[in-house]
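We did not get these values from a lab; they are worked out from the coordinates using the rules stated. This one's a predicted model, so the numbers in the text were calculated from it and none came from an experiment. Cβ atoms are built from the backbone, for glycine too; each structure is taken alone.
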Structure 1
Amino acid sequence: MAHPLVDQLRFTRAEWLRGLRGISEADGDRRLMPMNSIGWIVGHLAWHEQRYWLSRAQGSTPYPLLNEVVASGGPATTPSLAAMRAAWRAVTGAADPWLDTLTTTDLLAELPGPGSRRLVGDSIQRVTYHYWFHIGEILAIRQTLGQSGLPEFVGDIDGRAPYRPETG
């Protein structure tokens, strides 16, 4: 069983996917200034997960293009939504086995590698909250595009990711 904090990250990812449901490639590629395109946002979250869980934690960067196209502070880009979704699926799929091994002791250790010094647990929280920020942004973009039937609130957290204390 994954650590409860990892479960919260996974629930958040599922909510993020719910917010992406039904977006066309054309709408995913549109950039409504000053916001980024949805394709960029998807790639950006793939970049963040790759940076922490693969590059820093495991010394592997399977998608170096993410560092060039969707990193924080980089130039504005509008990458393909389909390509960024594929990268996101691959990155999160590669990260999950490592995340599944984490214990409370591991969460209290520093995230290895170059970059800001923070604990692994703090890093999971940062990525989780980063998703929630961009869920709101994606839904705002979709509303501006005139789309309807969008999620209006957090989904079934009580059933899918209720609070549970760490048990070991």
Structure 2
Amino acid sequence: MTTIISASNREGNLTALFAKQCQVFFEEAGEACQLFYLDELPSPLSLQSVYEYKTSAFANLSEQLIEPADKLLFVVPEYNGSIPGILKLFLDAIEPAIFKGKKAALIGVSAGRAGNLRGMDHLTDILHYLQVNVMPFKLPVSRLYDLIDKDSVVDQETLRLMKKQVVDLIEF
């Protein structure tokens, strides 16, 4: 099973549109997946309890989302030239051994020109440290406002590349 992580907790974020579209591609391929939006994290969070792996607010999330998944798909917006702090907090709050041996794919989304390439590199370094095998091709999605209409991704080339990323992760 694959867990898709929509890596923004900003209200009304557009990352969720891209993550939801990836879920559709998994379903079309007949592959089991679950989608988690980081804006669904419990509030308020006690930052000190984050490192209490068995009792923190993240323990249930880890048990439901990360432990049963053999693959992870991160859809990651660019925040200040990298990944959102909430994604780093989420990763830090899960016992590192749980990630060991999993496989991951990355899709970076950005309103700018680079599609969060730098952030995907940073996330790759973190995932490698956690002993996650990251697919070599990381999909940068740039100028996201030009690719959407209301509440869906409409750019055909972007949809094709996203579908390819999903299929490649399934085969990975």
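Looking at structures 1, 2, which one was Kirkwood radius over Cα pairs in Å calculated from, given that it came out as 16.0?
Numbers: 1: 16.6; 2: 16.0.
Answer by label: 2.
Hey, mean count of other Cβ atoms within 10 Å over residues 67-74 derived from one of 1, 2 reads 18.9; which structure? Intermediate results must be reported in sequence, preceding the final value.
Working: 1: 14.0; 2: 18.9.
This value belongs to structure 2.
Given a value of -9500 for helix-only ellipticity at 222 nm (-39500 (n - 2.57) for each DSSP H run of 4 or more, over all residues; to 500), calculated from one of 1, 2, which structure does it belong to? Walk me through the numbers before you get to the answer.
Values: 1: -17000; 2: -9500.
Structure 2 accounts for this read-out.
Using the calculated result 23.9 for mean count of other Cβ atoms within 10 Å over residues 3-10, pick out the matching structure from 1, 2. Can you show the working numbers first?
Details: 1: 18.9; 2: 23.9.
Corresponding structure: 2.
Tell me which of 1, 2 gives 34 when you compute relative contact order in percent (Cα under 8 Å, 6 or more apart). Intermediate results must be reported in sequence, preceding the final value.
On the way: 1: 34; 2: 23.
Label of the source structure: 1.
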